[in-house]
Structure 1
Amino acid sequence: MEDPIQIVLCGKQLTISPNGNKTLWESMATDRWELDSLELIAEQLNENDVFVDMGAWAGPISLFAAHFAAKVYAIEPDPIVFEQLLRNIKLNPSLINKVIPFEVAISDKNEHKKLFARKDYGQSSTSLLSRTFDQNSTHECESLTFSKYIQHKGIKKVNFIKMDIEGSEFFVLPEIIPTLERLNYPSLLVSFHMEYLVEYFLKKWGISPFLSRIIMKLHRRWKLYPFKKLLQNYSNRLEPLIGCYPYCYAPNGSSINFRELLNDPFQLGLTPCFFSKQQWIKHD
C-alpha cells in the first residue's frame, strides 16, 4: 500500500491514502478540482451544521466539509471505495469524530439492489442504474430511502445535502421531498447525470453497446438525444423542487431558472444545481 500523501483542497489540508490513484489525488489539488462547489460548501456551513454526503466516494468532500460542520454523514455503497473512505477518515484524526461513514446506497426503495460498475468496483461511477457500458454487476448492496436512513441513524437535523449518485437522483429526488419538508428544506447541491439515464434506457431497451456508442456520440455532439419523451418525463418529476426551493444557482453563483432547465434534458447534466431557501450572493 502506498504511503499517505498530503493534499490541499480549497485551502484545507487532507491526508489521503492514494490507493494507486496518487496522480488523480494530486491533480485534484493542483487543478482546482470542484473549486466552485468547495467554496460554496465552505461558505454555507458553520460549526453547528450537519452535512450529508450522498455518494461520498473516498471522502474528499466529506473530509473537506468536516472542517466547517459539526457532523458529516458520508454515504457510499461501493465496497472498494468504502474501504478507502474508512482509511482516509482514520488518516485525519482531527476530523475522525465528525465524519460518520455508512456503506449503503440511498434509493427510492428499501431493498437489496445490484450495484453496477464500468469494469470493476473502486471507481467513481458505480451506480444503481444498469447502464449499457457497465461490465460488472457482481456486488449486491443495501439500499435505503433517505427517510429510512435518517431514522436508522437517529438524525434530527440536516442543514446541507450534497447528492452525487450517478443517475439515481432522478429516482431519489421525487421520493425524498416529504423528508426534506420535515427537515425544513436543507440546502441541496445535486449533480445530475442525464447521460447515465440515457444509458439506462439504452440497456433497458436492449440496444447493443456498438449502436449505443453511436447514439451517445450523436447525443453529445449534436444534442440529439434518444428517448426524448421518456427523459422529459423523468425531468418533469423533479418539478416539485421548484415549489420547495425558491432559489437555484450554479456553484459559481450564477442564477439558474430550473423550470427552463427541466424543459431541456440535454442541459440538465451540464452543471450541478444548488437549491436554497434563501437568496445567495457568492462572496468573492
Structure 2
Amino acid sequence: MYFAGCTASYVEHDIAMATVRLLDKAGVDFVYAGNHENCCGTPMLVAGKWELFVETMKKNIEVARNCGADTIVASCPACDMMWRNVYPAWAKKEGLDFNFRAKHYTEIIAEKIKSGGFVFPQNDVQPITVTWHDSCHIGRASGVYDAPRDLIKAIPNVKFVEMEHNREHAHCCGSVLTLIKEPPVAADIGKTRLDEAVKTGAQKVLALCPCCEVQLRVSAKKKNVPIEVVDLAHFAGNALGYEFPDPNPEVHSQWGVFDDFIGLMTPQGFANLEVVGVVWTGYRFL
C-alpha cells in the first residue's frame, strides 16, 4: 500500500503523483487507501497526545489490513519512520498484531534498477548536475542512504555530486521545530545547507522530505540563494516524460500565512500588535 502522507496529499501534490508514476512504471503492484488514509500521527506523538496518536495508528493499521497490504511504501520520511520504527513498538505495547514491513519508494525502485527490472529511457535532455540532501528522518532515523543515490545515478544525462556534509553527517534543513518556533533561525540554518549545495556547482538540490523541501524553498527565497530545490520523485518522473504541477506557489502561499501567524505569537509580535491597537483606539476616540 502506498501511504502518501499529509503534505503530499494537501500541499506538494507533485510528490504523490510522481511517486505513483515511478512505482507503476517499475511494475510494482500496489494499492492506495485514498480518503481512508489518516495522518501518520507524527504531530500527535511529538506533542505528547498519546491517546490520539494510538487512535490514529489503529485506524491506519486497520486501513492497511483492509487493503490486503503486507508492505507499506511511503514517500515522506516521517511517515516511513512511523511505519518502520514507531508503529511496531507501539503496536506491541498496545497488544496489536502488526504484520507489515515498511519500505521507502526509493528502496523499491533501487531494487528494481539493480535487478534490471527497471531502466530509465534515454533522452535528449541537456546534461545537468545535481546534489542530494539527506533528510534526518530517512537518514539518521531509518538508515536509508544508498537507495536515493542509486536512483539518481540511474537517470541519463545527470551528474551527481555530493555536498561536503552527507549521509550520517548531513546538516539538518532546520525545519519542523525550528521553522515553527523561530523562522528567522530556520532560514539561517536553511541558508547554511543551501550554500553548501551551491558550492558543489550543482544546478539543483534534490530532496525527498516534504518538510525539508518547504524549509529549503522558503530559505532560498528569504536569503536569495540561487539554487532550485526539487523533489526526487518529481525529478525522476520528469525523466520518464511526465509533467507535474509546480508545488512552489502553494508552498509559499500557505507558508506565508503560517509565518505571519508565528510572528504574531512572539514577544515582538505581541508588542507590535499592542502598538497597532493603541493607535487604532486613539484614532477611534479622536
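Read-outs throughout are calculated quantities, based only on the coordinates presented, and are distinct from any laboratory measurement. This is a predicted model, so every value here is computed, not measured. Cβ atoms are built from the backbone, for glycine too; each structure is taken alone.
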Which of 1, 2 leads on distance in nm of label points 7 Å out along Cα→Cβ at positions 8 and 200, largest value: 1
Suppose log10 I(q)/I(0) by the Debye sum over Cα atoms at q = 0.12, 0.13 Å⁻¹, for residues 48-159 alone works out to -0.54, -0.61; of 1, 2, which structure was it derived from? 2
If relative contact order in percent (Cα under 8 Å, 6 or more apart) is calculated from each of 1, 2, which structure is the one that comes out at 14? 1
For Rg and Dmax of the Cα atoms in Å computed as 20.8, 79, the structure of 1, 2 it came from: 2
helix-only ellipticity at 222 nm (-39500 (n - 2.57) for each DSSP H run of 4 or more, over all residues; to 500) gets -16000 when computed on, of labels 1, 2, structure 2
